[in-house]
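**Q** Down below are the structures I want you to see.
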Structure 1
Amino acid sequence: SELCLLTAQFDPEKLSLENHARSFRYRHPYTVFYNSLLKDNRNQELKIAKLGIDDGVALLSLNKYFSRGTLYGFESNAERFKAFENTCKRDQINLNLVKVQSEGIAQAFHSVGIQYDLIIENSSQKFEEQIRIIENSCKYLKPGGILVIEDLFKKHSEADYLEKLKPILMRFQDCYFISINHQNKRPEGRNNHKLLVLVKKGANPIFKNKKKMTIITPSMRPENLQRVKNSINFDYVDEWIIVYDGSKITKNPYLFKNKENGKIKEYIHTSKGVSGNPQRNFALDHVQNEDTYLYFVDDDNVIHKDLYKLLNILDDEKIYTFDQYNRIKGNSIVLGNIDTAMVLIDYKLCKKIRWTLMEYAADFFYFNECHQQNRHKWIYVHNVLCTYNTLPR
């Protein structure tokens, strides 16, 4: 991503895609996430707080990324603070020494006297301190603003965080966890590559992806389609293309004519092939908006409610894979380990690729070809974001 490349200007070994960094250097894959989250707002006059400046690379990268933004760095380590203060002479970066281990962060926020569009917490990797920072930061986050807690260890479950945050979760309109993998993360055994993202109530999210998805559904079971529709949030949808299998359904039923502001398109198509592959190809030939993400949902399945959280932070020209509920993980695109609803892909990356008509495992061959042509654009999200055969077959 662009933010990955900016970060590499200040420290090449922090670049997620770099292949030659020394193996002992510790690297998180967060720049991919932040670029996806922030890209549509980078020309706005934002206020961004970073708790924990470390070596300052993140602050310098964000400062260059947000040419009109103002950054506020908060650090509890006096030596680290002084070292960066002596080398950083930028008007857009404000530095503050603070005791994060107590209520010092609230005092520091109070002394600065503003609310932030984005707060990034990287000052502590201790569970109790992370909870306390969330409690003390919420007041200083703008309505619709986002608070990101980095470096969650796997030894503390998501349920542990949600239980501790119960008293204040009502202040947030959304709360979700993101785990992102990449082949160059270091070291493998540390197990703290997870993020917690909280969006404050009171206004629409400040950071929200504008790009939507096109849903493609081949259908020979129209009786299931209403339940599929019930799982779709059309605020995130360009169009839902339903293609009935003409060998089973001789007349287009037009179940959703003039519904959802015309976003539902119903066709009937017959040609040689199996498992809905001709119908998927027909739908691909009829995609109207090319600046869209493709998502394939069969008529025996529904859309997982948490998929929409991913849609809020999509980057352009990427392939996203994710885990299937209670079944398989999306960390490898291999035969038998990838399913139709486990992939979200930018249409521009697969515009000329089609499903193999007579192949029952066509989902693997289609996604594998997309991946082979775009290896460096694949992102695996280690979250359950799809289901399998939820509806009657």
Structure 2
Amino acid sequence: MVHIASRHPTARLPAPPPPPPRPPADLPLPLLPPPSLTSLLLAAVASSPSLPHLRHIHALVVRLPVPPPSVPFLLSRLLRRLAALPPPPPRAPLRYAAAVFSSLSPPDPFLATALLRFAHLTQPPLETFRLFSWLRRARGGELPFLPFAFSPLAKSAAAARSLPAAAAAHAVSILLGGFDKHRFVENSLIGAYVACGDVGAARKVFDDMMVKDEISWTNIVVAYSKSRDMGSAEEVFVQCPVKDMVAWTAMVTGYAQNAMPVKALEVFEQMAAAGMAVDEVSLTGAISACAQLGAVRRAAWVHEIAERNGFGRNVVVGSGLVDMYAKCGLIDEACRVFDGMQEKNVYTYSSMIVGLASHGRANDAIALFNDMF
């Protein structure tokens, strides 16, 4: 048998390559693999305490080998953190936020949406519309908008209580891609029209929706309640496939504010029976209804619910309870609630003073008035 080695006596197997050097523990940031670099930058943005620190992170995003698809997301997070910083100047720096957007080429629609959201959160309401006009002109009008971009416009119109601005947000959402048919845009438009007092326009958007969600139904209930049309509010409320706390609260407060205390308490009882959580607003509506009726037993029941749900020390609820007990003829109970409150406001004192005076305790009312000062 012939051995191969004997035919090639000088053959040698190649030596294995040397193992790669182990990276040092203190590897500089620029040499980290891109996914780790993105994660580190995101963590740095989330914990950034100041504008100068964010500017430094922005410089790192520009200079380091961040994967291009991650850059818009990183910069959008930077804008979100910038909006959350306590503003040292009167307003958060919109000019710098716009520079963050402009640092990316070509312009990114996701980052444009983040910039509009930043403006909505930090600037006077109509400033968002001026920024939107600037974005439309940016890069020769080539920037496409995402549906999410129109929600800050509608919310800004709602904050300004400007019906022309709400109509403008509605119009551009149609003109720039038919985004008015996206559900979250529709809900934002309904909210804007409700805030501006145009229930008819809000109802038209609602009726044209292909798919309605919990927010859609609740917005219309709130719209009718605020406009004092409790008949229409009840009609929509009954049809709601899912009733959330906001819808229940709108009905309770709507009936109470429109001098329909019996209906307010009926709905509040149904709300409690359905296992819905109560909040400060719904409790205040029920308390107001009890005060209007002078209903002693129901007053005690509402008070018990307030205590059970942790609102016993709430200054708004407590002030309402003082007023309620005084109007129900239980001035001693009103005094007990008043004395047990750790925080009091002008309404608390006013309710107690009026209650004492109406029950023939003028000297106590005067003494309490003097204690206010």
Structure 3
Amino acid sequence: MSIAKIILKLRHFKRDCGYVSELLKLSFSESTNYLNPPHKIFPHGLKLLFKYRFTPYFAKDLGILNPSTDIKLIEKLISRERFSEIQLKINPLEFTPLTENKGLFYHFCRLNKIPYPEVYAEYFKDSSGIIKDFNGIPKETDWIEWFENKSPDEIVIKPHLGVYGHGILPVKRLKNKLYDFSGKELLPDTIIDFMKNNKEFKSFVIQERLKAHKSLKLLTENENISSVRIVTLIDKNDDVKILYAAVKLVSGKNFIDNHERGSTGNVIALLDISNGEIQTAFCAADKLGKAGEVKFHPISGKEIIGVRIPMWSDLVNTVKFAALKFKPLRTAGWDAAVTDDGIKILEGNALFDPPNFFSKGRFIEKELLENQ
């Protein structure tokens, strides 16, 4: 065995030891919720880890760490690790930064005339930033001046490498003062400090704040974006296939529509890919990790099932257009916003999570394997 292979095996061993340690902690912390003792949770978790490659926290989020979970349900799902291996047989690793870095992604969209949220500025902790229409390299005083007097009235600050809606700061201006969307007043120094001293992220994109299409506002009673996720695959004939579509309906006063296995109160709904009609929907999860099926929006009370996403044909055509422009990345999960002004592509994800929520992971796995 070569030295490189020995080093790789040692790295995997170290990684798996970390997972076993996580599993041991979860076996005790989740015992009461699962109504199962740790000595039953732990071996079940080991089987999930080493047979199916479900890491402990991923298994917990899916609701399958409970030893009482039906094995048939587990076999309908696919682990993120296994799914990533398949994605990287379809998508060249060297090209994945085009979607995983929002700065690169938006620049690429601009060059290829793909509609996206307007970018006003990009901030980097350790190097020069960019402010649209600013001559020269902005100093900290320039950033303060921009936020105080020149930035648009509503902006969204996102980390370049952020996922799941983490690290986002929405800012709005009212009567010459800046506020976050909870109503807390912000000073320009506070905003800069949020980016400069952020412990998780090193760079940020500052973009326009989008508002939902009027029909989605009526459905959710919230003007914030309820994004649509569409998974595409460019097959061997160079045709773009839609493999999966879902919408995340924002709920309450939430700014972010991420579902987080029901912890946010937002709704996730499966769409009919032929017409954008909601087929089934889920909201909050219980202590066992089982999500509750819903037919009505939890805040507006309006019926969800049967509702069609507006501008569906335009949305599908825009996503297909984007998919072809991003070749040689052949499969991606696209997040799009439907607004009164049209479709905007929010993100592309070459390494998108398997859509296990509706047990579509194995179906997509099959499609990807057949089109390697």
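**Q** Where is relative contact order in percent (Cα under 8 Å, 6 or more apart) largest, in which of 1, 2, 3?
**A** 3
**Q** A follow-up question, please. One of 1, 2, 3 was used to compute distance in nm of label points 7 Å out along Cα→Cβ at positions 85 and 197, and the result was 3.4. Which label is that?
**A** Here the read-out was taken from 1.
**Q** Consider the structures 1, 2, 3: one of them gives -6500 for helix-only ellipticity at 222 nm (-39500 (n - 2.57) for each DSSP H run of 4 or more, over all residues; to 500) as calculated from the coordinates. Say which.
**A** Going label by label, the one that fits is 1.
**Q** Suppose volume of the Cα convex hull per residue in Å³ works out to 146; of 1, 2, 3, which structure was it derived from?
**A** It traces back to 1.
No value in this document is a laboratory result; all are computed from the given coordinates. In this text the structure is predicted, and so the values were computed from the model without any measurement. Cβ atoms are built from the backbone, for glycine too; each structure is taken alone.
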